[in-house]
Structure P
Amino acid sequence: MDTLNIHVSKLQFSLINLASLGGIVLFMSASQEQRSDPLFWVSLLAVLLMFFGSLYRLLNAGPELVLDNRGLTYKYLKVGTIYWSDIIFARAVEGHNIKLVMVWVRNPQDYLQRLSPARRWLLGERKNKPAPPFQIALNGLKISAQQLEEEIRKRAIAAQGRAA
């Protein structure tokens, strides 16, 4: 199968950058009285974080999600490539402006062991509980949740058919 590289939407992150830059300008033009309010500084910090976060994602080279012959690699999951033969199921979840594809794998501990203990805990690894599915966040990516779910299922089924 061919390689599918999925990048961030440059338009979406450019608009976020422009909006947050406008917010920074607005905050800088605030009066001295407004600047004495702690909420002013918290809000300014939030807008600055949004600006630099979206700028980082906009300028970060390379695709965020790669589907190739071996498996899928999601840059922000940091578990490396999840092999098609290990994928059991994928499901798209959309709602409240959140787009995710949840991916269940065989032997999730093999993938979780590649992470730091803190990151494993953040991903939901707890004692005496099964590992949760891996989540691929699609907000800002140039693919819909349904398209990605279908592509993952198609490739996983094809890989398992070759293995049998």
Structure Q
Amino acid sequence: MKTITYDNKVNIIYCTIILLALGGIILSGYIILTRHTIPECKAVTKTVNYTKEGRIDTMLMVSVVPFSWNKVNAILDGQVIQGGEKYTVSRLLTAEYVYENDHYYLQNKKIIRHPRDNVQGEEANRVMPGGSVKNSFMKIEKVNDSSYLFSDNNSPFFVCTKVR
């Protein structure tokens, strides 16, 4: 029968401590990286705004795609109708976000208008998501396993269906 020597006991204790520490680091990293992230999802929105230039109807397909640690892309495709004229919307909004008190604080970093985006007029661009507002607060609530409600302090923006 073998007996465990003092050196073997020390090695077993060190290995156990290392494995527990490694497990704790992996678990902490998983919790930090998956907690309070914006979900990848898609939605269709229709809004009507009344401005000094008249009625502006906006119909958009919104794709929310998080990337990196605290960054998100919003892909906007659709059309705007203003004064009887139809315009095409094709934009990519890039923002950084911070989660605080059940709200996501979004800071717009870049707006890329694709060549087919031909929205005219200051008012039409202003009512577009990310148009004239550099920073905004957004609340994202889980409705069910595949749907999320995006809203601000005043009203809901859209219900987004999870992609993955």
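FYI, it's all coordinate maths here, none of it is from the lab. Keep in mind that this is a model prediction, so the values were computed, not measured. Cβ atoms are built from the backbone, for glycine too; each structure is taken alone.
Taking relative contact order in percent (Cα under 8 Å, 6 or more apart) as the criterion, which structure among P, Q has the greatest value?
Working: P: 25; Q: 16.
If we compare relative contact order in percent (Cα under 8 Å, 6 or more apart) over P, Q, the biggest value is for P.
Computing helix-only ellipticity at 222 nm (-39500 (n - 2.57) for each DSSP H run of 4 or more, over all residues; to 500) gives -7000 for which of P, Q?
Matching structure: Q.
Using mean projected area of the Cα convex hull in nm², single out the structure from P, Q with the greatest value.
The maximum falls on structure Q.
Tell me which of P, Q gives 10.0 when you compute mean count of other Cβ atoms within 10 Å over residues 14-21.
Of the structures listed, the value fits Q.
Can you say which of P, Q returns 5.8 when distance in nm of label points 7 Å out along Cα→Cβ at positions 30 and 54 is computed?
Only one of P, Q returns 5.8 for distance in nm of label points 7 Å out along Cα→Cβ at positions 30 and 54, namely Q.
Once FRET efficiency 1/(1 + (r/R0)^6) of positions 38 and 94 (r between Cβ atoms, R0 = 35 Å, to 0.05) is calculated for all of P, Q, which comes out largest?
Q
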